[in-house]
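Below you'll find a set of structures to go through.
FYI, it's all coordinate maths here, none of it is from the lab. Bear in mind that the values here come from a model prediction, so they are computed numbers and not experimental data. Cβ atoms are built from the backbone, for glycine too; each structure is taken alone.
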Structure P
Amino acid sequence: MLQNMLAHKQRVEKLLQSDSPKTQWQRELDFFNLKFVHFQQERLIHLLVTLTVGLACLLSCLTTLFYPLAPLYMLDAILMALFWAYLNYYRRLENTAQSWYQTLDDLQKKI
């Protein structure tokens with residue numbers, strides 16, 4: 001999904017740079033807003049998943065403190081790795097969202 005969104009943003013940025021008189025800017029803005037809404041929904045879902053995995057990781061680590069068993073250590077390691085991966089992906093989503101706000105402003109200026 002992220003690659004698709006980045007490709008769409010690049011297409012819009014090329015349109016903004018070309019400044020073609022044939023471009024229907026309102027139509028482009030509407031389509032960009034629709035894509036942005038979908039992107040915001042994905043951000044929300046990934047935020048909830050990241051928070052859930054983080055909470056599971058925290059609870060697992062607390063359980064391991066009280067019951068130091070080998071399977072719990074393995075569960076902690078797996079959950080920490082998964083949480084780290086989700087944090088990195090969510091960071092990429094957030095950075096992309098910030099750049100989309102700038103592109104949205106540029107599209108609105110064209111109109």
Structure Q
Amino acid sequence: MPVLDPSIAGQLAEDLPREDFLRIIRTFHEDLGRLTQDLATAAQRNDIRGFQHAAHSLAGAAAAVGAQRLEASARLGMAGAQPPSVALAGQIATEARAALAALAALTA
């Protein structure tokens with residue numbers, strides 16, 4: 001599965017004025033930083049509800065820009081009542097960085 005769904009991310013990059021697209025990327029970057037930290041903190045505290053909430057927010061943000069691998073990883077964090085996973089939080093953070101890099105490449 002590619003990092004970005006070109007039918008969503010590519011369409012945003014093509015349809016929006018460059019400054020609007022850059023604003024979306026900046027906002028996404030800020031949200032990801034906060035939400036991945038929330039996820040890691042919840043995992044360390046074994047806070048299932050906090051973990052699921054952060055994962056849900058990440059999945060929604062990812063879907064909005066077509067970051068399909070990030071969305072898929074975040075949805076794993078939303079599922080079930082299993083203890084929060086520090087490893088999964090790390091995987092989601094890795095996918096978040098990959099999504100940001102791929103979105104930044106669309107601005108070039």
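A value of -33000 was computed for helix-only ellipticity at 222 nm (-39500 (n - 2.57) for each DSSP H run of 4 or more, over all residues; to 500); which of P, Q is the source structure?
Checking each candidate, the match is P.
With Cα Rg over 2.2 N^0.38 Å derived from the coordinates and found to be 1.06, which of P, Q does the value describe? Let's see the in-between values first.
On the way: P: 1.54; Q: 1.06.
This figure was derived from Q.
Taking distance in nm of label points 7 Å out along Cα→Cβ at positions 22 and 46 from the coordinates of each of P, Q, which one would give 3.5?
Details: P: 3.5; Q: 4.7.
It must be structure P, since only it matches.
Given a value of 1.3 for distance in nm of label points 7 Å out along Cα→Cβ at positions 38 and 78, point me to the structure among P, Q it was derived from.
Computed on structure Q.
Looking just at mean count of other Cβ atoms within 10 Å over residues 30-37, which of the labels P, Q belongs to the structure with the highest value?
When mean count of other Cβ atoms within 10 Å over residues 30-37 is computed for each of P, Q, structure Q gives the biggest number.
With relative contact order in percent (Cα under 8 Å, 6 or more apart) derived from the coordinates and found to be 37, which of P, Q does the value describe? It would help to have the intermediate numbers written out before the result.
Details: P: 43; Q: 37.
Traced to structure Q.
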